[in-house]
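Novice: What follows is a set of structures for review.
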Structure 1
Amino acid sequence: MSDRLKTSIRDAASGLGFDVCRFASASEPWSAGERLAHFVGAGRHGDMGWMETTLERRAHPTSMWPEAKTAIVLGLNYGPGHDPLPEMDDASAGYISVYARGDDYHELIKGRLKTLAGQVAARSGEEVKVFVDTAPLMEKPLAQRAGLGWQGKHTNLLSRSRGNWLFLGVILTAAELEPDAPEEQHCGACTACLDICPTQAFPAPFQLDARRCLSYLTIEFAGPWPVEFRPMTGSRIYGCDDCLAVCPWNKFAVSSHEARVQAREALVSPRLAELAGLDDPAFRALFSKSPVKRIGRDRFVRNVLYAIGNSADAELIGPARRLLDDAAPLVRGAAVWALSRLMDEAAFAGLRADRLEGEADASVRAEWTGDQT
């Protein structure tokens, strides 16, 4: 019964567009919870307070749902079919992470998971629960246990057949199904992902300090960035793919067949000047159905302005200067920093003398005076 059910689930998953479907025990002990507790205890989660408040539930699948017996782990390939890193050679264009150039994968996968979960429940007679990244479940350790891949030295899931480009979804079920063989670690002596990191966000192999990670800073961090990291972001305005794209295992990756994860033309090397001019309605229109939309216009334009400050493109002084009058202090402060990088010292000093007295927000005044933390 277990083998037949697994085969039928795999067939159904394939029919729904998933590229891989494997099974793991959801009830056996593991060390992932201890690693997560160490990560949070060291403060490496930064401002992601939800990781601390949900730590106990994240520790193990059965901490969240005691009846869980099996994890059905699904993967959807989002391979770009090319190395995206050369795109950053154009400093006047923004770099958006490969995963965020198409439709939001949460919505894409969730609907298919619910369909598959309904079939699993009907065929097994057991309860099921569906998870796509946003719930307190550690998908990557489950994926390694199920054999989809392994967590590389960059802490992301890495597949021998698809490289670094795999979206994950999980169905937990109370049905007890035979687990598949787990995947072993195949990084060897390679440290390419650690060496390329612009901010040295990996204190050791297989460890991440999110507070130094450009993906965390561009997406999760809400305020003005620590000044030391701003020059390091280059043209990255949403996420960072360096540690993923440099991995030698990507030589086995293939381009995704899923139309909804294909990159939208407007999100590949978008011009910074145009992005700096986005108001809230234009931002929402450009990023409709995109994961970028969730960070909001102000945080996104902050990122754009840091990239403008790194561009060395004097033609971007105008777009940055116009944002000195933006309603959001976060945007105004980022505009100040960008202009301090693009303008000559005398011109910037004159602008500061003209603007500082009329600025009421303390964080923006700190940008003018150079007193940022």
Structure 2
Amino acid sequence: MGTFKRKVLYLGGFDPRGARFYHQLCAEQVAKLEGDDVATTSDPRRKGGNVHWTVEGQDGSFSTTHEFLVWDDLVRRHWIKGPFRLLSHGLRAYAYFVTQIDWKTARIVPRGSKFTLFYPGASMLLAPLLVMLVVGLLLGLLLPVWASIPLALAAGIAATPTILRKVHSLWLLRFIIFNDLLARDATDAALKDRMATFAERIDAALDEDWDEVLFLTHSNGSVLSVPVMATLLERRGGVLPDHFSTVTLGGTIQLIACRRDAGLFGAQLDIVAAGQYSWLDMGSLTDGACIPLVDPCLRRSVTRPTGLVQLSPRWFRYCDPATYDAQRRDKYETHFNYLRRLDTASPLDYVGLTCGDRRLALSIAAFQVENGRAENG
């Protein structure tokens, strides 16, 4: 039997760290393979604007070429700096969100996801107030009121960025601001051009000599996959080859899909929903930074795409209980578990998805057998 050749086109989330971080993360997971499954990861190389590396099985059973679709330069362009600019942009983003959201749809979103959505805004307002209150009370014991108030105000302003950074609120706030721009079609032309280029790359890969092509996204990459997939489907007449699948890990599509002002995004999502292709959507209820197990096309003109399978990764089955409990307390790291192999191999962890000679459909079937056909749960 020959070598199973897979192409993975990876579109990451709103993260300025770029390909080097994700190549290292991939190599760390591949290094966990043992016995007959041992594989090697090549060094990354830049080609055609994206970053490429290969994972090859030591026994020659498979070869996976990863193509990291580069947009971290655009993330850095949208990475707002300065607490006052971040505050003003954040307030505006939340104002648009609360006035444009379809609250009937939002009620279906899991509680943890809703908490994460409003958590940055609440902490942005409450953190300085709490610091000012504590400092004001302490200084009030030593100084007159006229002196303690400005000092407490200065302390609140100075301490807030550090507090928000420690609880990852600054990243989440920037995430909210960026997605507000996406919803209102207010991003610059460079982002649209880049997504069109990604669609061209996937389209070209479909005509190359691959046994399987995966368009794999993580986090905010799922949102950007919508314009990419809409363009790809239009180029291909709404039907994609059997050896192609899209995979959304920890996706957030409903963050924009439920907004009344997201006209362009909604039209693109309708094209995606009507397409004929395989789509695996994985999200965990323990991951507050995604919107898990909610139909990404809910309440659209075309809902529940025919090729869509939604699954929970069920990390508790593949992780030592102590490790699992510790990870659940760190919500930021939990969001990256989709890209890791935990204590026990899963057919649908990152290594299971991208390594080996098993097609995605067979990996899904193996996962469902292990978990009692845990679809949508």
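Every number in this text was worked out from the coordinates using simple rules, so none of it is lab data. No experiment lies behind these values; they were computed from the predicted model shown. Cβ atoms are built from the backbone, for glycine too; each structure is taken alone.
Novice: When helix-only ellipticity at 222 nm (-39500 (n - 2.57) for each DSSP H run of 4 or more, over all residues; to 500) is calculated, the result is -15500; to which of the structures 1, 2 does this value belong?
Specialist: Computed on structure 2.
Novice: Here FRET efficiency 1/(1 + (r/R0)^6) of positions 44 and 236 (r between Cβ atoms, R0 = 25 Å, to 0.05) has been calculated and equals 0.30, so which of 1, 2 was it run on? Working shown, then result.
Specialist: Values: 1: 0.80; 2: 0.30.
Label of the source structure: 2.
Novice: Tell me which of 1, 2 gives 13.4 when you compute Kirkwood radius over Cα pairs in Å, for residues 172-243 alone.
Specialist: 2
Novice: If we compute distance in nm of label points 7 Å out along Cα→Cβ at positions 20 and 340 for structures 1, 2, which one ends up with the highest value? Provide the component values of the computation, followed by the final result.
Specialist: Details: 1: 4.5; 2: 2.2.
Biggest value here belongs to 1.
Novice: Given structures 1, 2, which gives the highest value for Cα Rg over 2.2 N^0.38 Å, for residues 92-211 alone?
Specialist: Answer by largest value of Cα Rg over 2.2 N^0.38 Å, for residues 92-211 alone: 2.
Novice: Where does the value 39, 24, 20 come from, among 1, 2, when semi-axes √(5λ) of the Cα gyration tensor in Å is the thing being computed?
Specialist: Computed on structure 2.
Novice: If FRET efficiency 1/(1 + (r/R0)^6) of positions 180 and 324 (r between Cβ atoms, R0 = 35 Å, to 0.05) computes to 0.05, which of 1, 2 did it come from?
Specialist: 1
Novice: Can you rank 1, 2 by FRET efficiency 1/(1 + (r/R0)^6) of positions 12 and 316 (r between Cβ atoms, R0 = 30 Å, to 0.05) and just name the one with the largest value?
Specialist: Structure 2 gives the largest value of FRET efficiency 1/(1 + (r/R0)^6) of positions 12 and 316 (r between Cβ atoms, R0 = 30 Å, to 0.05) among 1, 2.
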